[in-house]
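Only the coordinates and a few stated rules stand behind these numbers; no lab work does. What you are looking at is a predicted structure, and each value in this text was computed from that prediction instead of being measured. Cβ atoms are built from the backbone, for glycine too; each structure is taken alone.
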Structure P
Amino acid sequence: MVSPGWLYLCATPIGNLEDITLRVLHTLEQVDFIACEDTRHTLKLLNHYEIKKPLLSCHEHNERASAEKIVARLQAGESAAMVSDAGMPGVSDPGAVLVQLCIEHGVPFTVLPGACAALTALVLSGMDNTAFVFEGFLPREGRARREAMEHLLAQTRTSIFYESPQRLNRTLAALAEADGERRIAVLRELTKIHESVFRGTVAQAAAYFEANPPKGEFVLVLQGAPQRPPLSELDALPVEEALKILLDRGMEKKEAIKQLARARKVKKDDIYKIALELTES
């Protein structure tokens with residue numbers, strides 16, 4: 001039973017229309033209106049379950065203005081559901097702005113869980129799932145994209161991220177150039193008839209999708225980088241040698257100096273002088 005003035009963030013199927021909870025269906029039937037990313041897409045879902053409700057568009061280009069209208073209607077006593085085209089609204093989809101406005105204005109809301117592409121892909125990939133990070137979509141161009149790729153490769157936990165077919169080959173090629181032997185799973189059409197999973201090294205994935213042009217939306221699950229030995233293992237070494245090892249591992253000089261100074265309980269200036277001697281020698 002829905003309550004007046006409440007917002008319900010509803011997870012919807014990521015492919016197979018049967019992957020929806022009874023609670024979400026009952027809520028969609030009972031709310032006064034439904035805010036959605038694409039009205040045409042949401043209509044297919046509603047028609048499949050013979051649900052008729054007024055729809056209000058809320059997508060990345062009008063999200064702020066639409067969210068303000070929704071909050072105003074909620075404050076007036078109407079109830080609403082928020083859905084994205086697939087999965088959980090607010091996760092790489094519209095919804096986060098609306099949530100923040102609800103918090104600011106004291107409008108009550110709750111989340112109705114359900115299908116999630118990232119978690120489905122993680123389990124299906126067979127990768128280590130004891131610790132993982134979700135990166136959403138990578139930046140499309142320039143320095144932000146390069147830095148995001150560097151962050152992915154440095155991450156010691158399993159990384160999950162989304163990619164479009166237009167950029168998949170470029171992403172795989174860049175990852176392969178940096179670390180072609182890293183394991184990766186590339187998944188598409190999750191929960192659908194043509195669901196597919198490619199498992200192998202990044203280099204193998206790059207070669208495969210170069211020969212087989214990608215179609216559809218993709219989820220990539222990347223193996224984490226090997227864990228570096230903890231700083232405590234360097235305690236028995238002279239400061240000069242410990243510092244050189246940290247720098248050789250790729251740690252920034254400023255961070256290496258800070259960590260060594262803390263571990264050895266000496267001034268950072270003392271470590272800095274040693275760093276200068278190393279770079280000059």
Structure Q
Amino acid sequence: MGNITARRRHSAFAAGLATLAMAAGLATVPAQAADKTKYVALGDSFAAGQGAGPYLDDCYRSDNTYSELADGAKAIKLVVNEACSGKTTQDVVGAQLSQLNKSTELVTITAGGNNLGFGAIITYCGVALAGVTPGAECDAATAYAAAQLESGQLYRDVVSMIESVQAAAPNARIVVTGYPYLLDPIPAGLTDPAALFIYQATELADALNGAIAAAAGSTGATYVDVRSAFLGHGALSPDPWINLGGPGNPDSFHPNAEGYEAYYTALNDAGAYSAG
């Protein structure tokens with residue numbers, strides 16, 4: 001009888017140890033997961049992944065975009081990519097902040113181009129690349145963009161967006177990216193329609209990035225400039241990271257898969273995807 005009791009006690013003790021060991025083993029899973037930075041991506045088509053395909057939905061979200069590439073990094077856990085094609089800074093605030101909370105540790109944003117009417121400029125002014133002199137629609141589109149920049153409206157819009165993100169994710173690092181040159185800058189002095197369009201596009205890209213950088217600086221967010229990363233890889237280059245496409249092609253003047261790798265590398269080099 002004594003031996004039976006001893007065996008039962010030994011079995012119960014062993015079972016208890018096994019239970020504790022299993023519990024300890026299971027506890028390591030969420031601990032490891034907790035070590036990864038909880039990341040939410042916001043923005044427009046340049047954050048969604050448009051241009052790189054294949055697409056997951058009508059927002060043109062792609063697994064090839066920079067946030068999805070970061071999800072494969074050891075330190076990063078992408079909670080969701082909320083970015084959607086065609087969206088402005090106001091759209092980011094109005095429709096993309098629901099996944100943000102106190103546990104969010106990193107937010108990246110690419111937005112602001114659509115505030116300037118990016119699509120209209122491409123549609124009405126891009127015909128210059130075919131040697132056609134753009135008409136009044138192009139003048140109106142560029143005048144609208146210039147007004148948004150020169151008045152400071154874009155700067156204020158980006159500041160408002162960043163502050164809204166900070167309020168929704170008070171513990172997160174906020175990293176705001178700029179936009180690449182869609183067409184590589186060219187030497188001054190050319191007068192053909194294509195050259196004039198490239199000058200115009202370069203000037204707008206510089207002003208757009210300047211406004212975003214200033215807004216990031218005034219709110220304490222981090223700004224990552226990608227222009228130098230894309231130099232030599234514009235839509236007309238021998239090794240393009242920007243799709244040229246054509247009329248009616250929604251991927252026109254958006255990064256391809258190599259372009260989103262360049263975005264990821266620029267963000268990673270800036271420390272956006274490092275632990276802590």
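Among the shown structures P, Q, from which was the value 17 of relative contact order in percent (Cα under 8 Å, 6 or more apart) calculated? Spell out each step's value before the answer.
Details: P: 17; Q: 20.
Only structure P yields this read-out.
For helix-only ellipticity at 222 nm (-39500 (n - 2.57) for each DSSP H run of 4 or more, over all residues; to 500), the calculated result is -13500, so let me know which of P, Q that is.
Working: P: -13500; Q: -15500.
Of the options listed, only P reproduces it.
Looking just at mean count of other Cβ atoms within 10 Å over residues 45-52, which of the labels P, Q belongs to the structure with the highest value? Walk me through the numbers before you get to the answer.
Values: P: 13.0; Q: 27.9.
Structure Q gives the largest value of mean count of other Cβ atoms within 10 Å over residues 45-52 among P, Q.
Taking 24.2, 76 as the value of Rg and Dmax of the Cα atoms in Å derived from one of the structures shown (P, Q), identify that structure. Intermediate results must be reported in sequence, preceding the final value.
Working: P: 24.2, 76; Q: 24.5, 105.
Clearly, the read-out refers to P.
Of the structures labelled P, Q, which one yields 26.4 when mean count of other Cβ atoms within 10 Å over residues 37-44 is computed from its coordinates? Walk me through the numbers before you get to the answer.
Numbers: P: 15.6; Q: 26.4.
Structure Q accounts for this read-out.
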